[in-house]
1. For FRET efficiency 1/(1 + (r/R0)^6) of positions 82 and 98 (r between Cβ atoms, R0 = 30 Å, to 0.05), which of the structures P, Q scores highest?
2. If mean count of other Cβ atoms within 10 Å over residues 26-33 computes to 11.4, which of P, Q did it come from?
3. Consider the structures P, Q: one of them gives 18 for relative contact order in percent (Cα under 8 Å, 6 or more apart) as calculated from the coordinates. Say which.
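Bear in mind these aren't lab numbers, they're just calculated from the coordinates by the rules spelled out. Keep in mind the model is a prediction, meaning the values are calculated, not measured. Cβ atoms are built from the backbone, for glycine too; each structure is taken alone.
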Structure P
C-alpha cells in the first residue's frame, strides 16, 4: 500500500526464475504450478514448496524447526505477510546466490519439506 493509502499492484514474478525452479522440480512426482501470493508457486501433492515470488526472489517453505538455522544464511530472510513473520517460510534473495548448486539446494529445501507433508485432498 502506498503512503496515500492506495493499493499498489503486485510485481510480476520473474519468468526466468520460474523456469529455473521448473528445471529443479521437473523430476518430482505430484508437482503442480499455481499462481498465488503474487508469484508462481510450485506445489508437491498440493503443498507449496517454492515460489518465484512477485516480490522478487524465492518464497520458500521449510521445516519450521530449521527456520532459525536457515535464516543465518546470507541470502535468506524471514517471509512476512501483512507485517507478520511466518515461521517455516523464507524469502531467499536470488541475487545473493553464488551458483547453480546453491540455487538447487534452496529449491530442494522446499521440495523436501513439502514431500514430508501429507498430500492435500483435492
Structure Q
C-alpha cells in the first residue's frame, strides 16, 4: 500500500529557505516564517511584528521540491482546506502558496496578479 512520500531533509531545508527569502522580498509585515513538518505536510506560519503567529497554509509534498499541493488555513474553522492558487492549479511553487495565503491574510490581493511575461 503506497503512502505519502517522506520529505527529505534537504527538501525541508530548501523549503524553509525559499519561504523565508520570499517573505523578506515581498511580505515585510512578517518578521519570520516558520515551517513545521508532519508526515508529508509542511505547515507554514508567519510571525507578525507584534509577535502574533499567523497560520497561513499547509503544503503537501508529492515528491518534488519545487511543486507542492496547497491548502489554505481557514481561521473561521481552525483547519486547512484544499484550495486553488490564482493560476487555478491545486499545486504550485512554495512561493506562490505563500503569496496566495499572505494576499488573503495580509489584505493584499496584488499578490495574485502576475506581471506579463515578455
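1. Numbers: P: 0.40; Q: 0.95.
Biggest value here belongs to Q.
2. Going through each structure in turn, the value belongs to P.
3. Traced to structure Q.
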